[in-house]
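Following this line, the structures themselves.
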Structure 1
Amino acid sequence: MQHNWYVVDGTNQTVGRMCSKIAAVLRGKNKVYYTPHVDCGDFVVVINADKVVFTGNKTEDKTYINFSGYPGGKKEEAAKSLLKRRPEAVVERAVKGMLPKNRLGRKLFKKLFVYAGSEHPHGAQKPQTLTF
């Protein structure tokens, strides 16, 4: 099975809508030979992750929570500050939540590459542009 490479431009894209389509491509749901327990998906490179948008008040209201496991180890961060500090993490976390929670999902997540700017080092793979 040959895997294709795709580039997605995140400029003015809604986070959830874009990431659900990326998750489907990572799983291989766009292929005729899709099988749920087989990795038949493609590689996806997301550029301009710093230019993605949230609808409504999610920029202010949405919080990302990390918990270290220790008492008092809960950290919360608003979507606005995470988008400013680490824009790649917003797209990565959205896609990861849409993948299966098992070995296959962890393998599929490694086929996602997210970059804040418009440059990426995967030009040798000749990625095709994926539009929604």
Structure 2
Amino acid sequence: MKKIEKIGMLILNKQGDKFLVVQKSPDNITADYIMPGGRFEEDAPEECLKNEIKEELDCEVDFNSLEYIGEYKDKAAGRSGTIVFIKLYKGKIIGEPKPTTEIKFLHWIGLEDKDNKKVSVIIRNKIIPDLTERDILK
């Protein structure tokens, strides 16, 4: 099986019951809802998050708010025979997020989306259950 290493950012709303996901164009590899972030190609996670969040949301990362949540592993969205590993960080952004470059839509999702087939497998199977169990997602 192929392996992809990614970094993601968990951006919660003020109530802590929803988080931001992004959606690419339907003609991209996947139109599933995925975590903001991207391939982990830089040396430091902070540098990677800075670049990916700027590219996808046109926002800056509040580095003082960053907190490592954990690593998740599951089937990669839109890539059969591929496993994705996501190192997830919780944090705040500076600015109002808007879709840029390859990102076409932004969505706020929560616990009620755990069975939503538009949401990527790793978010449904691993991220939402873990965030709920750890009381990160209300």
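From which structure (1, 2) was FRET efficiency 1/(1 + (r/R0)^6) of positions 43 and 99 (r between Cβ atoms, R0 = 30 Å, to 0.05) calculated, if the value obtained is 1.00? Here the read-out was taken from 1.
For Cα Rg over 2.2 N^0.38 Å, for residues 27-74 alone, the calculated result is 1.87, so let me know which of 1, 2 that is. Spell out each step's value before the answer.
Details: 1: 1.87; 2: 1.25.
Label of the originating structure: 1.
Could you tell me which structure in 1, 2 was used to calculate Cα Rg over 2.2 N^0.38 Å, for residues 11-50 alone as 1.44? Structure 2 accounts for this read-out. Can you spot which of 1, 2 the value -9000 was calculated from, given it is helix-only ellipticity at 222 nm (-39500 (n - 2.57) for each DSSP H run of 4 or more, over all residues; to 500)? Checking each candidate, the match is 1.
Here Rg and Dmax of the Cα atoms in Å was derived from just one of the structures 1, 2, and that gives 15.5, 48; the source is 1.
Values quoted throughout were computed directly from the atomic coordinates according to the rules given, and no laboratory measurement underlies them. Since the model is a prediction, treat every value here as computed from it, not as a measurement. Cβ atoms are built from the backbone, for glycine too; each structure is taken alone.
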